[in-house]
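Only the coordinates and a few stated rules stand behind these numbers; no lab work does. Being a predicted model, the structure only gives us computed values, none of them experimental. Cβ atoms are built from the backbone, for glycine too; each structure is taken alone.
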Structure P
């Protein structure tokens with residue numbers, strides 16, 4: 001079994017590489033910026049410095065959503081090579097487009113706060129009559145959030161819309177639920193959670209939260225949110241059982257500390273099961289190279305010099 005950990009920074013990847021190696025997997029780290037795609041004659045090849053990516057059975061990818069223009073074609077090529085990835089093609093384009101993300105969650109039966117979108121400020125004022133205040137109001141330029149604030153009345157929403165002087169491409173209103181956030185890490189069918197609460201006070205810092213045991217309904221909703229967004233492994237935020245965020249980047253250290261877990265080991269086990277399910281590739285030439293490298297570190301090393 002071979003797994004390549006692709007990430008932007010080595011310190012993010014190293015714990016996952018070690019956990020995979022502890023499971024007997026041949027795991028390596030490759031910095032994401034060392035990967036490129038070369039297209040010519042109707043074919044696209046994955047090129048990487050000092051790595052032959054197609055030999056791997058699986059890739060564990062940790063990357064920011066705003067890298068979608070590069071990540072999406074990479075995911076397509078990895079799929080064509082028969083390489084398992086924890087992220088499905090199309091998921092980054094969904095993730096970076098917040099209005100589309102909430103539409104996608106809702107149409108797939110995920111419990112979310114009521115959300116309304118429109119390309120017109122006047123129309124969003126009319127739509128606001130269909131939901132209850134307070135609301136999170138956002139304006140978008142392209143896929144980027146231009147302005148965001150919580151509004152508690154028609155007059156506040158009107159001021160928000162009127163304050164926007166630049167061209168906008170859309171508006172979104174989402175019901176604001178004034179409760180503490182529960183952050184979950186979904187790994188396959190397992191869910192680990194932290195309630196962002198210290199005593200009776202809600203906190204924004206994940207590291208100041210506390211262990212939380214999700215209900216069966218919350219667990220099911222978190223897993224479904226990750227899956228319909230295209231992620232087998234993801235961070236899902238809930239408020240009163242409603243999904244408000246889905247992200248492929250996982251803040252592993254805080255969860256290990258607060259949940260008293262080793263989530264790198266959980267992910268490594270998940271990958272081992274996935275590769276067994278799909279069947280590992282056989283590369284005889286690569287196996288010989290690996291054997292040579294292993295023997296070169298023993299008393300027989302002089303034979304290979």
Structure Q
């Protein structure tokens with residue numbers, strides 16, 4: 001499907017260039033240079049504008065650039081050929097062609113400029129947000145240091161006092177002292193960031209993790225956290241493993257290291273040729289001599305058979321796991 005689409009996109013610009021060459025050969029060369037200039041400039045400006053965007057889908061805009069370039073080139077050619085016409089309406093049309101061609105270039109440059117300004121605004125907002133999160137982190141840290149022995153109560157009080165302060169909540173929900181009940185309550189929010197933070201906490205309960213996986217509108221957003229969390233129910237980990245293809249990359253690496261992953265899945269992953277998956281298996285508390293041996297054999301067939309970490313880890317663990 002991709003190749004026919006690519007060919008279709010090339011038809012118009014190729015036809016345009018063939019037309020220019022044909023006119024050149026026939027010595028009808030008025031406007032060819034300015035037309036080619038506008039064609040190249042429109043495509044170049046469009047590429048520049050598109051690459052100012054940080055959106056993952058921005059590249060799709062390249063698909064329309066051949067049409068934009070041909071439009072600009074054709075309008076410029078029309079201007080060059082009509083501007084000295086004997087009839088006033090044709091000269092007016094020539095002016096309109098020039099305005100339209102310049103408008104295309106101006107629109108592209110403006111789009112790129114607006115994207116640059118938007119990026120600057122977002123960067124400034126993110127920097128300010130990061131600073132607020134850090135300030136709240138320091139505040140919570142100081143509070144906990146002043147309330148040794150009652151950390152959970154301190155965190156819970158902090159959450160109540162800052163329930164409308166998202167930056168403060170990010171720190172509180174990441175705290176090792178927050179209760180499973182509070183994490184469950186905030187995992188019900190529509191805020192994906194707070195929900196993800198709550199799920200990533202080691203105190204998050206299996207019930208909360210299962211509920212988000214089963215009922216959330218976009219469970220794929222949380223799959224990495226679910227694949228890595230030791231409280232994720234094994235049946236859910238099995239479902240995540242069996243999804244083919246995986247909605248996001250790298251899930252096998254997290255499943256390989258998770259002590260809650262069913263042992264048969266860990267065994268399968270121990271045969272992987274992905275070095276990061278093997279590293280995960282070598283970190284899994286379920287690792288025994290048989291799994292270590294399988295991982296050792298798989299390492300020789302992996303994409304990095306000389307991986308220092310894996311070699312060292314296998315050498316370190318073998319006497320402990322295979323001494324009997």
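Just a few scattered comments:
- Given -10500 for helix-only ellipticity at 222 nm (-39500 (n - 2.57) for each DSSP H run of 4 or more, over all residues; to 500), calculated: source structure among P, Q: P
- Entry that produces 8 once relative contact order in percent (Cα under 8 Å, 6 or more apart) is calculated, selected from P, Q: Q
- Structure responsible for 10.9, with mean count of other Cβ atoms within 10 Å over residues 54-61 calculated and labels P, Q on offer: Q
- Parent structure of the calculated result 1.3, given that distance in nm of label points 7 Å out along Cα→Cβ at positions 38 and 94 is the read-out and P, Q the choices: Q
- With mean count of other Cβ atoms within 10 Å over residues 46-53 derived as 14.1, matching label from P, Q: P
- Identity of the structure behind 9.8, 30 (criterion: Rg and Dmax of the Cα atoms in Å, for residues 150-205 alone, calculated), options P, Q: Q
- Among candidates P, Q, the computation of Rg and Dmax of the Cα atoms in Å that gave 30.4, 102 used structure Q.
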